[in-house]
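Nothing in this text is a laboratory measurement; each read-out follows from the coordinates by a stated rule. Keep in mind the model is a prediction, meaning the values are calculated, not measured. Cβ atoms are built from the backbone, for glycine too; each structure is taken alone.
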Structure I
Amino acid sequence: MISTRHTSTRTQRWAWGAAVAAVVCIGFGALLLHDHRYFYLDDSESGAVGNWIQLGHILRSGHFPSLVLDQWMSGNYPVEGQGGLWNPVQMLINFIAPSVDDMALLAAGVKLFFSIVLGWGIFRVANEYGAHPAWAAVAGASAPFAGFTLYFEQTSWVTSLIGAAWVIQGWASGIRYARGKSGPIPMFVFLYLAISVGYVHAALMAGVVTACLMVGEGVYSGKWLPSLRVATVGAAAAAAGAITFLPGVLTSAVTWRTGADGVYNDNFLTAPWSETITASIPTSVTSIESWSGETTVAPITYIAWFAVPALAFVAWKSIGPAMRELTAPLAVLVCVLLFTAGPSDIGQIRWPARVLPFVALAALILIAVVVSRFGTLRPLKPRLLAAGLIIVVLVLRAGSSGPQFMGRHLVAGLAMVAAGVVALYFAKRFGAAGIAGVLLISIVPVALYQVSTYTPVLINWQLPQSQSAAKAGFPDYQGTTLQLGDRSLIRMGPHSREIPWQSQVYGNYAKDLNLSYANAYTPVGHQAFGTLLCMGFDGSTCKDAYKRAFTVDRYTGRTFVDLMQVDRVVLQKKQYPFADRKPAPLGWKWVTPPLEAGKFTYVLERVDGPVSGKGNRIATTVNAQATPISSDANHEHATVSSPTGGSVVFSRLAWPGYTATLNGKPLTTKGLGDTFLYVDLPPGTRDADLAITFRPPGQRIGLAGIAAGLVVVAALTVIDFRQRRRTRRTPESAPAPVPTEPIG
């Protein structure tokens, strides 16, 4: 039986596309029944969901998110990037988030949506390269449950999942635009959404996929115009998306992300090529070093049980001429394999295993296309023998990485043989639809087995699942609170009595509570402030932080908690045992926290009441007087006087991006200890108008980039429309397909 490059009907695409969504939904349902918090672990519970909730509150108040001043080093959302401030889909999620009480359900719902988007993207790409819709559906439904995605992205790194979904959709639309099947707008939109998520690896892969697509379409068509189309849209999307990363890049000199360490390799989250050989063994663990140790005891390099054995049923002699069309996915696969192997750090880009999902995605696309177009059962016996030998090699390789699980690997190998026999029977009897049905049915049981057998790689913080439950058990602290404590001192197992969530905040838990804390999660940080209070990425502090917080600054004569306008200091008892037996600092008093919070914390409050609600951020003056006029997140306006010259110090972190004017004339902004924003007033200043403004560095350039990108894509749309109108009656013919003999 001879087949050509498959041309699917709309009905087929809709039907098999629905199958992708159905399998993903069933898979999510099964995983939630097994563990209702599975999609709400580590960075999702401690970081992402809290950001969504706080950004949603800001949006609902009628403001565009920028600085959250009382969060200090974690409050600069333009620099943090992953808030998705310029991503309309992410901002919609943020707007909705405060209304969803069940935070675990919110995380699962968002991930389900983007898993379907990802699955449909793989389906579209494979279909564009000529795969039968049934095989394209198998690839699409498998993608959200590939090992690294299942254990890292579905549990924790949601921005990685979102970015991958948009990149793959951009790839599919890029193929269609290069071949004249659609206009440039879909490709531009999807690539822009991928970049504006704010996840650097997604932006990196958007560039890699675009470059590979340029090369691939040029090779396939033998013309330069398709490549030029793809390149122009990619450049327009990059220009429009630059606003997401420019503030972080231009602020990096004062953050932890300076990139000063250059390029090096410590093997952390690097994935040598040998680790991908076990891509079809569901039980295989890896030697990839992660937070669980030098060996990650989970099948994170798994792709699909049928992926490698299926190669035994390909008519390789017939595939040669069609390789031109597959240049792009092959190039993507080669690029990501090279990247994942290391080095571990390239400036600010670290942990190359983060792009392992793209190894799986490119492999699934290629397998779907190759098996669909060139699959065959003839001659059967040699192919069965080859498939059996492949499974033996896979089992042996899995045994070398995890010899303690050799029994599991043997059972997995036998199960693959049995499932393969069933799949081949259905292929012989019912063709592509039959074998695809068997493979689709197998996806969820394998994922459920893996999740129920291997523990999550990343941490379960044990945060309360709902906003209401979190708030019900936590003190209703008003004003601004600084917490001094260390999360690593707490035993946070599922049955621990030390669970801190009714007394302390770490990560973005304060955002879940809608409380104002100086402590929050940040992947970026601020070098000087972090050093001042020895504060880590999760808001933890060292034991010396108490002494530092109440140290008197020599220039201002005020303590650092005064300069921060902190109303309350919460001390972790484990880090400061018997702290309340010592006299409270001058101007402060010990107060008794609510019963549950009192088991784990001591609390200091100001004797004269809160200072954070005074309506301005003027912390103090030196040889000057200041009368506040107005204040908000990005502006400060005051009348100032200083006969002999002095300074006005603000309770603002000295981020790059601040400007000042005195009576309309530029005034230099400075950082007190590189931490607190201040300005010097010249002698003779009398009732002068002082204005402080914050604008994220690079924002003007970024807005110009958005405008330029939109102009370019608008011009391309006009050109495309005119070309379509001219060629509607004489469409350009595609390169001749290559005949082959398929499975079934």
Structure II
Amino acid sequence: MNRRDFMQISAGLALPAGAQTPAAGTRAGWYDRPMRWAQLAFVEDDPGQYDQAFWLDYFRRIHADAACLSAGGCVAFYPTKIPLHYRSKWLKDGDAFGDLVKGCRGLGMNIIARTDPHGLHQDLADAHPDYVLVSADGKPRKHWADPDYWVSCALGPYNFDFMTRVTEEIVSLYQVDGIFSNRWAGSGMCYCAHCVRNFRDFSGLDLPRTNNPQDPARRQYIVWKEKRLFDLWHLWDARIKAINPNAAYIANAGGGALSDLDMKTIGELTPTLFADRQARHGLMPPWTNGKNGKEYRAALGRKPIAGIFSVGIEESYRWKDSVQSGDEIRLWMMDGVAQGLRPWFTKFNAKPLDRRWLPVVEELYTWHHRNERYLRNEESLARVGLVYSQQTATFYGGERAHAKVEDHTLGFYQALLEARIPFEMVHDRMLEPAQLARFKTLILPNIAALSTAQCGQVQAFADAGGSIVATHETSLYDEWGKRRDNLGLARLFGASVTGALEGPLQNSYLTLNKDPATGQFHPLLAGMEDAGRIINGTHRVPVRADSGSGLSPLTLVPTYPDLPMESVYVRQAPGKDPGVFLKENGKSRIVYFPWDLDRTFWEVMSLDHGRLLQNAVRWAHNEVQPLTVKGKGLFDLAIWTQKNSMTVHLVNLTNPMMMKGPIREIIPAPPQTVVVRLPPGKTAAAVHLLVAGRTIAHKRTPQGLEIAVPPVGINEVIAIDFAG
């Protein structure tokens, strides 16, 4: 069926009872309006068996202003006319999707329809076997969880033809504000005839049989798959806009360094995005949700981003009908809000079995609605940027991207939190001067794969007075993960590579050295002056100084035996191999650690390593931070401006279960002294504590506006109204 035939059929359909014209307030640019999202993800037996009135009343009570509702794909929850588009057996003559759309529109909510194209039923597979994903062994793949389904090929006609018709039908019948697709980008590599042919037409090669990104076929496959998915995104978006110009395709996509699709392109393409990082699992700190927000905003800027949080448990065992503790939900959501995410709760199964989460979300959303004007952020005032790199993860990290790339970022992230230094994330494909103008310091945590042009952008930032802190193999590889003969930023660092990567190192150390000229330790070593030496990392790039820069504050103690115990002594006198390179050029300061300091800190959590990372940023930054917070405890911080105000978020992470959810109890952090530097030309008219719900005293000091904050439970938000 071509598009003209489909539109003629659609035009002749009697609209189902639930079909609606757009809400009166819906128009182009609606994307920035919603502040609180609700998602009700139907299961197949929901139609006719769930209480729609209950959910509409709940949406009203929590002030939800947008909803994502299940429509079609694996299962249609509306009376589809598309042949072999599987309808829920419980739907009968009803329209579960359309009825709920009508009810939500009655509440003035924006509506996007959720589709899920990752699985198909037997009758569709029989009629179109080429819709099914083919494994490397040449066999079509059954769904791993439900044997009634087959896994679809995301890059062939199932998505490009069949799901395009599904998308058009939903938008035509219900005039929704957008389509949001779950699991649309594939469930593993496909070797079907379409993928074989299309990839060969693109590259002239056979599909790869290895995951090594340096294999020519694998490299070309990575590029082709991304292009194919963006082609699909453009197709669906164009077909949606042909029917409703005020709607868009909004993919479930994006994130940090380990995400498949380029975030820079996504940021240019989409009017809004939803960060689908729903809850903690395994060993994961609660600040991960704030990190999600920073990574998405690095690419989307001021475009609205909702942070999807699950009320359910997000472990690999998939307990979808159970719920998390209330405090775990509170902490995850509020850390996302602190870092600019608009809350979006998701509930699978419209027949709630465990209702303990309902009052928690109502409490959080009611607070959010009451303080909405302080949460419509315009600009972060953080002056430190932590760079992340998808090309480094893809072409340098490969299958070991988490250990070789992400663990470096996590280590530096944790160190910055412990230092209470406000910071933002920066995408490595967005290093133009206009993008970096708001930063004084850039951190490159093993950003190994950088193009010559990107190295030039980093150099230009430093030449303009910006400071750089970099670690390990940063710039030693080009954008495709091919090793250079020397660091791409060798001139900036004042260091040149002398050999192959060393490690893993056992029982290696670093000697702390005084400056021979002054007899003093460098500020980099503050707090460690009496240590003598500290532990080294586990991997090191052998480097030499390019000029006579004197003795490095840290020098290598080479590895020596750690067993038997009688052999644990230094075999050779410590040499002068530098453990850090420091440079100053006007306002610009450069710090380069040729070893995996940040990654080792994440693994070992050595206090000395954390101090080195923090001291490096403090020395390099050489500028008063816009926010200082003094007091005991661990916090995730954010500082924002709004139209007529500014806010400071303090999210209390002080908890013995910080790295493993769910937390058992909230341990209030003691009082904090907060000093805020107001934007130029602004004065404070009043200061409020939004969580405590009261106005608080403040005083002006030479350092800024000083505020005494009482003990903090999960979080506190300081709101400062500007005078005039």
Which of I, II leads on mean count of other Cβ atoms within 10 Å over residues 148-155, largest value:
I
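Ranked by mean count of other Cβ atoms within 10 Å over residues 132-139, which of I, II sits at the highest value?
Working: I: 31.4; II: 15.6.
Structure I comes out on top.
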Computing distance in nm of label points 7 Å out along Cα→Cβ at positions 164 and 644 gives 5.0 for which of I, II?
II
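Figure out for me which of the structures I, II the number -8000 belongs to, where helix-only ellipticity at 222 nm (-39500 (n - 2.57) for each DSSP H run of 4 or more, over all residues; to 500) was derived from the coordinates. Walk me through the numbers on the way to the answer.
On the way: I: -14500; II: -8000.
Source structure for this number: II.
In terms of mean projected area of the Cα convex hull in nm², for residues 364-699 alone, which of structures I, II is highest? Before the final figure, lay out the partial values.
Details: I: 26.1; II: 20.7.
Of structures I, II, the maximum of mean projected area of the Cα convex hull in nm², for residues 364-699 alone occurs in I.
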Here distance in nm of label points 7 Å out along Cα→Cβ at positions 140 and 620 has been calculated and equals 5.4, so which of I, II was it run on?
II
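Name the one structure among I, II that relative contact order in percent (Cα under 8 Å, 6 or more apart) of 11 was derived from.
Source structure: II.
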Comparing FRET efficiency 1/(1 + (r/R0)^6) of positions 492 and 636 (r between Cβ atoms, R0 = 35 Å, to 0.05) across I, II, which structure shows the greatest value?
II
Assign the value 5.8, calculated as distance in nm of label points 7 Å out along Cα→Cβ at positions 220 and 668, to the correct structure from I, II.
I
